[in-house]
Structure I
Amino acid sequence: MALTVDTRTATEYGVVRTFAQADFQFSTQQGSNLSTNPTTFTGSPSTGTNSGLLNNVGEGYVAVEMVFIQFAGFTFGKSASAYATPWHGYPGNNTSFLLGGHDTVTGVNNIQYTANFGNGVSGTIGLDEPIVFNRTTVANLTVPLNSTGGVANTYGGQHYPDLVGNLRVDQAWGLFQISGALHEVDASYNVLNTVAVPFGFQGIAAGAPNNLSEISGHPDSKVGGSVMAALQIKNIPWGAGDDFKIDASWAKGDTKNVISTSSASPNGFAMFGGSSSFGAYQSLGFGAVTDAVFLPAGGAGIFAGGDGSLHLTTAYGVRGAYNHNWDPYWSSSLFGSYSSVRYDGVAKALVCQVFTGARVTAPSIDYSCNPDFNVAQLGLVTRWTPVKNLTFSAEVMGFLLDQKFTGSAILTPTAPKPTARYDFRDQSAVSLNIRAQRNF
């Protein structure tokens with residue numbers, strides 16, 4: 001349940017607005033993990049229940065999506081980024097997981113200023129706090145990818161906020177917007193703890209600093225960024241109120257603005273499937289989501305050859321939807337996206353050198369390593385609105401992970417998967433979303 005407060009007061013300086021939205025949330029499952037072992041559940045928050053489980057009657061929490069003050073063109077608080085489009089990650093979909101571009105529909109801490117130039121032309125510039133929302137991973141390769149592509153996050157501290165802005169044209173025919181962002185990519189240290197403490201024991205997590213970290217130094221920070229172009233076309237003659245929305249994004253060192261959802265930054269993808277290959281237990285596809293990777297200089301063995309500098313990750317994507325009204329009661333949206341993550345030549349060689357040396361056993365003759373990957377999505381949602389402000393909808397979406405490894409190898413994924421031979425293959429999934437929504 002979302003509760004909003006929106007007040008506006010006329011003053012000699014213009015309208016002063018305050019806005020807040022609180023989401024009252026509850027669940028009977030741990031996020032998307034439907035296979036949680038019941039023995040990990042506990043009785044109540046006071047005895048240690050993970051708030052993500054919400055497994056008992058009455059448990060829940062309040063999430064503050066947005067809360068801000070607007071005055072004389074300025075916005076202060078937690079609001080949509082100046083980089084965002086009006087539709088964020090929802091050009092026509094219900095799902096919160098349509099990738100391919102920016103999404104701050106749940107708000108980000110910021111300060112911004114909007115200037116209206118007349119005739120529907122406006123510009124906004126802002127400062128966004130990036131730590132929680134707009135960082136993916138900086139990978140120190142002395143802490144290698146795990147067997148399913150997971151990466152320890154070794155981002156350093158924040159020195160300055162992201163600088164973001166847009167130029168926008170709103171007209172009767174629709175909207176056109178260009179957005180840009182500058183983002184600091186900062187690594188922690190060259191020397192880190194490389195092995196996670198065994199389950200059930202106390203110790204330092206993989207990627208955490210140790211007593212040699214500070215004196216080891218760190219790579220120089222780099223400035224990454226992203227750009228996005230967005231277009232909405234209204235008044236399409238095929239149906240009253242029909243429209244078409246699309247946005248295209250490119251990022252270097254700012255991958256969250258392409259591989260983005262309204263939640264915290266993703267670490268990557270790991271998907272298993274069947275295999276018909278002789279001797280293979282299953283197939284596996286993964287993709288690590290990073291802003292940059294680096295390998296400190298002076299290493300030995302599989303860690304040799306590093307240049308000690310950050311190699312920024314490139315990403316690009318496009319997403320959009322056509323929204324059609326069949327009549328006043330029924331509507332449908334066809335939506336989709338395509339996004340890619342690319343590593344430069346040096347980064348690719350270093351990632352593969354460390355991953356293959358640390359995680360791969362008995363690779364097949366046709367084994368090859370390539371951390372690049374693509375994600376494609378296609379979906380359809382149909383809505384029925386029998387009375388005003390009450391909508392029932394059903395949405396189906398297909399998801400394809402196009403990974404670039406070939407061959408097979410003996411790997412050791414995390415439990416409950418066994419150490420076995422896995423084929424590297426593309427993976428896919430289908431989701432169904434049913435929703436009843438009441439606005440008042």
Structure II
Amino acid sequence: MSKNFPERLADIVGAGNVLTAPEDVKPYLTDARRLYTGHAEFVVRPGSTAEVSRLVALCAAEDMAIVPQGGNTGLSGGSVPIGARRELVLSLSRLNRIRELDALNDTITVEAGCVLATVQQAAEGAGRFFPLSLGAEGSCQIGGNLSTNAGGVNVLRYGMAREQVLGIEVVLPDGRVWDGLRALRKDNTGYDLKQIFLGAEGTLGIITAAVLRLRPRPTANVTAFIGVDTPRRAVELLAALRGRLGERLSAFELISRPSLEAVLSHLRDKDPLPAPHPWYVLTEIADGGETTLLHEQVEQALAGAAEDGLLRDATLAQSVTQARGLWKLRESIPEAQFVNVKHDISVAVSKIPELVDRLAVALRARFPDVYPYVFGHVGDGNLHYNVGPEKMVKERPAVNRIVYDVVAGLGGSISAEHGLGQLKREEIRRHKSALELELMAALKRTLDPKGIMNPGKVV
């Protein structure tokens with residue numbers, strides 16, 4: 001590295017945006033779950049795509065590895081340095097502008113550092129709806145959402161983060177800028193290059209801006225909290241409600257009784273239903289028109305499901321405040337049981353009941369006092385299967401092996417929405433074919449021959 005490298009960084013972004021003091025750099029070096037802490041010589045905060053381009057070109061010339069970082073809310077250690085070589089954290093937080101909102105085209109063009117909640121609010125202000133929604137939406141950034149292909153509660157109806165994207169702008173590992181900010185729904189002119197970078201966790205380039213799809217804003221919303229006997233009943237209830245309510249079913253979350261008890265204790269809140277149940281479903285139905293009419297339709301659908309024996313009890317939120325309270329229960333589950341062995345797994349929706357049953361048997365055969373906290377987006381087959389009590393953290397490798405082997409046996413995925421990062425980088429080699437791994441490595445070498453982009457993650 002040249003002697004004047006720090007000065008050249010400062011020339012690009014300004015001295016105040018090159019952090020080197022330990023107390024300034026420290027927040028950027030540890031992941032949200034505090035599993036990983038690395039070392040970086042600098043934290044650099046560019047304010048434009050042009051500055052990102054110049055920084056990447058400089059780092060490529062100096063063989064300085066780059067760790068792109070958004071809100072640093074990821075759960076797989078993908079946004080922090082690993083310390084295996086000279087690394088620089090490139091924070092995108094200053095790239096936080098909304099460049100354009102085209103209400104007639106139902107698109108919004110935003111920079112990578114825009115906080116997700118800010119994008120949601122901008123859409124709402126224009127009478128539109130941006131459906132990506134997750135627990136960290138008040139601090140996570142769009143660039144991170146897209147680079148990890150985030151999921152969240154609305155995947156059932158609207159799909160993953162990549163399905164909200166029409167175009168992106170990317171700084172390549174040599175500093176060149178690919179301007180793919182097309183606001184087109186039809187563009188059949190060759191390879192869909194944006195898909196290479198969506199979900200790549202910053203290992204192939206740095207997403208600096210994106211054109212996102214907006215949707216009509218629902219004028220009627222109904223939130224229901226439902227007690228059920230088993231995960232199988234929950235999956236059958238999902239099918240029944242989709243049959244009765246169609247695509248208006250936006251979210252369908254499964255919550256185990258231990259998960260609810262943990263969050264009720266954490267929030268010092270009361271049980272939403274009069275009596276406890278083994279499992280719960282939190283669902284949201286959204287549509288145009290009047291809430292009163294939709295409320296009646298949901299009540300009828302739930303009454304029919306109750307007659308079919310699919311649910312034990314249910315309550316419908318009677319106000320926006322009550323609906324938010326129910327969603328707060330769901331969103332607070334992770335923080336209510338922070339210390340355990342966490343998993344972000346998926347199988348076909350129809351196999352959710354078998355997954356839960358198999359995991360319980362397999363884990364208790366090895367660890368008789370195991371205590372699972374199960375919750376997640378059962379509508380799209382994604383469960384967060386967290387294994388307690390706290391002492392199980394010491395058994396993490398053995399617990400992971402049991403869980404991942406059961407998931408693989410059902411044709412599932414060991415990472416549904418959190419990405420691989422460094423947490424699952426080695427584990428994925430047991431689950432992908434040699435050809436898949438070869439193709440991924442070949443793509444990485446082609447775009448990033450010096451290996452400077454987010455080293456030690458994904459591949």
To which of I, II does the computed value 13.5 (mean count of other Cβ atoms within 10 Å over residues 266-273) belong? II
With helix-only ellipticity at 222 nm (-39500 (n - 2.57) for each DSSP H run of 4 or more, over all residues; to 500) derived from the coordinates and found to be -10000, which of I, II does the value describe? II
For mean count of other Cβ atoms within 10 Å over residues 114-121, which of the structures I, II scores highest? II
Which of I, II yields 5.7 for distance in nm of label points 7 Å out along Cα→Cβ at positions 26 and 186, as computed? II
Rank structures I, II by Cα Rg over 2.2 N^0.38 Å and report only the one at the top, that is, the highest. I
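Bear in mind that the values in this text are calculations on the coordinates, not laboratory data. Everything numeric in this text was worked out from a predicted model, so none of it was measured. Cβ atoms are built from the backbone, for glycine too; each structure is taken alone.
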